[in-house]
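Where a number appears in this text, it was derived from the coordinates with a stated rule and is not lab data. All of these numbers come straight from a predicted model, not from anything done at the bench.
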Structure P
Amino acid sequence: MAVADQNILIIGSGFAAAVTVIHLVQAGIKPATITIVGPGALGAGNAYGCDDKDFRLNVRAALMWIWPEKRDDFGLWAKANITDDPEAVQNSGNFYRRRDFARYVKSCLDTVLADAGAPHNGITHHQQIVTGLGTADSGGWQASLDDGRLITADHVILATGNPTPQWPCRVNHAVMASPATAKLLVQNPWDGRWLDHVTSGSRIAIIGSGLTALDAITALARRNHQAQIYLLAPHGNLPPVQADWVKQGPPIWPKPPRPSKILRRFRSYLPDLPPEDSRWQAAFEELRIDINQQWAALNDDDRRRLMRRLGWLWSRYRYRAAPQTIAAATRLQQSGILDICHARLTAINPGDDTPLRLDLTGAAGEGRCLDVDYVINCTGAGQDPFLASLVTAGIGVADAFGKGLRVTADNQIIRPDGSASKNLLMIGPQMASSLGDVVAASEVSLAAIRVAGNFAEQLVGRGKRHDGGIDA
């Protein structure tokens, strides 16, 4: 069954989708010509869709902006609308709950739609999942939904966000085959619903040591968890805490960009201070200012070479933690409840005295086993099967790391023949391998502004000002 044609189809329903709608409408695109396909409330997604009060933003409010000319908008909204979160205010800034940022995004979306004379339901939003995409007879696109419906559109914007984490180890078939043990494996920790089923006496293994792991630890600490929590981290470290940094201007980069030159610039520019020092973080943030230009000048081999040398430092210090989460982890570690294991998980098997037994390897885990009641996968984003299907179908090309699709600087998907698709675009973290450091909310907003402006010009040029997507 075909749904009525729409000018613009956005695949995804998280922050990238919502901010794209905001800027499309403000660029003059009529809300009625926009269709969203994706589950959940528009604007929440995996990043901000958790209702738990201990899942926090890891950056201060001043950096969470939708409009570059209104960088303090979220902070002002938070002061006026958040009255039950005194812990948000920290010495290094205000770190609000993820769910409250989702509320802010919704309020911005509602305001923009109201200003355009359209209610929130002026946009068609299907709660299904897109399972396939192909060309339509009209020359546009046809998307297949998981309920069997089809949607055709002139233009498609991929805003799929971060996919569910994959298990980084072998999972015994017997564990997955039994409903009793399969439910003890939490593959997607971002929604926080698993916390309702964990008792204070449950022995828990958390895989990964990044921001999601810290959110999980903070939520367990709030619930006065009493049993052992094992944090399985190959490097045995938690992220450093956000400092009260103030960045200055960007550094001068060597030309032409080469992996070795970029690496030397990092080493020479970062001061000989502890990474927790605000001056060290300020220098790191200054290096980020023009890092995308350096990245764009590298070929695929050089990008892979650079990440082999610099990737560990980038991952560790680019994604710092909110002070509240580090404080919670420190308390649990000092009490002996949290055990940070310098080890890697290799297998999940049925247990004898407990439901699950974990096989470990690594510096502190060679030949070691852990008996636990739950395993929480906090390893980060996995592979997106939908994007992979576009590569298989010859619609796009995998990026240098096989995590997303190649895109141009204007967010257009690159076809296998090297040409750019003007009516198939992408916004969100899946562009990182192509464009660099573009995962922050502010960078996603800038991409949405760029795409919205290009769409407005393109549709006006096609004469759709009055009968299609552009307001007169």
Structure Q
Amino acid sequence: MSEPLDLLSHFPPVSDQDWEELIPEDLDWRPIEGLTVRPYYRRGKSTPNHIFKHREWLIRADVEMKDAVRAQLAGADALGFNLPKEKTKLPEDLPIGTIPLFFSGKGATPKLLETLRMRAASKGYAPEELRGSVDISSEYPVCQILDMAKGTRLWTLCISLEPWHEQGATHVQELACALAQLSDLLAEAGSSFATEHLYFTVPVGERYLLDIARLRALRVGAAAVLDAYRVQSQKVNIIGVPSRRYESALDPETHLIRQTLQCVAAILGGCDVVAAPDSDLGLQMQQLMRHEGRLGVAADVAAGAWIIEHMTDALGAASWQLFQQVEQAGGLDRSWDWIEKQIQHARNQRKAAVLSGAEAVVGVNTYLSPEIPDVAPYPNSLAAPLEAIRLRAKALTKKPRVEVRGEHDPWLRRLLSLCSCDIQTQSVNILITKTPTGFTAQNTRGEQASLTSGDPLHLAADQLFRLLDSDAA
């Protein structure tokens, strides 16, 4: 019988230094949010770490109460309701006790929780059959919020990363703030803290690999904080929701694809619940991931992926360091002023990159759909200023006819696309000429405007529209 072929014995190990000396021109180091990301990863850089054990997740359809039964029949595992005000009466057909129900908003009150208890009892369901969440306001003492949920499987104490995310925080800043808030809650509650009623709401954005790593790092960091306070149960419940920071209202198909990636990141990152976008397609999207993509076939499938492990470790270390600074300053409330300044700085940097086109965002500043629907941009999205330009271009009676002389770079192409310009060589409204510092735009009256490559696209578009308006006057 022949000996098994051992190919590895014929190829000696190669060090990182050997690789990097061999292919220096192919190494492109691209930092993301201040974290060093290597252009390649090899075995041994990080140790595989299985952070969570559950395989399945709940698909939550966020709907209005009148659509609850329809969403349940369509295959939702759970239902989410945003209540802008307190409801005095719940619909009779609301499936209380049969599937998890998640309530948020100003209407998520202790009175609502008591109503759910009474309705469940009237239908013959025991309190422990109540599942989901009631996001009770943090105005109540922590111990009281936890006591309200006793006997049920409802989550009532929420740490939401959404406010920091909407303000423009980096992944590190979001994690550090979440850990600091958890520490504050534990300090207030003392030994009576129960993690079975605690949950995190995490917006999952456009940075696919980093979002997977952030979710994993959150579990590790939260477990470390709970351990420091000697909390026996260290179960961490996480709800993943699609981020609206880059929502492109004028490119809904593109945004649906973006939400697909967000959902995959939430699932691979280990979310217990993943909210479906506001459409039947969003629900079907997750059903495809479960039944055809088989994403629930194994737990923590990202474990062992070297770049994910590296990012998890890097995010965990950086956020823990910032969290320690917050703790030394007296907690989240006392240190909020300087944290807010850091978040504002991060937002300004990212906003400038998006508005100038330095950071490509599909459907926002590049690869735009030619068909523009009649909808209002989401006001908190970084896309809003650029979408206002696109709506302004749509209102024109005719597309601007533009001739470009000389080489035009990606920045100019994005500008002309935003303004719905038609590139022509005859009978043009605007002539654009390359200059050493950028471009000069001139209308048929001879009026000119200087365009500097890399400037905010919406401000450059204002100059083009000014020339067009003057032409039409």
helix-only ellipticity at 222 nm (-39500 (n - 2.57) for each DSSP H run of 4 or more, over all residues; to 500) from the coordinates reads -10000; which among P, Q
P
Computing Cα Rg over 2.2 N^0.38 Å for each of P, Q, the value 1.15 comes from structure Q
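For which of the structures P, Q does the calculation of relative contact order in percent (Cα under 8 Å, 6 or more apart) return 14?
On the way: P: 21; Q: 14.
Attributed to the structure labelled Q.
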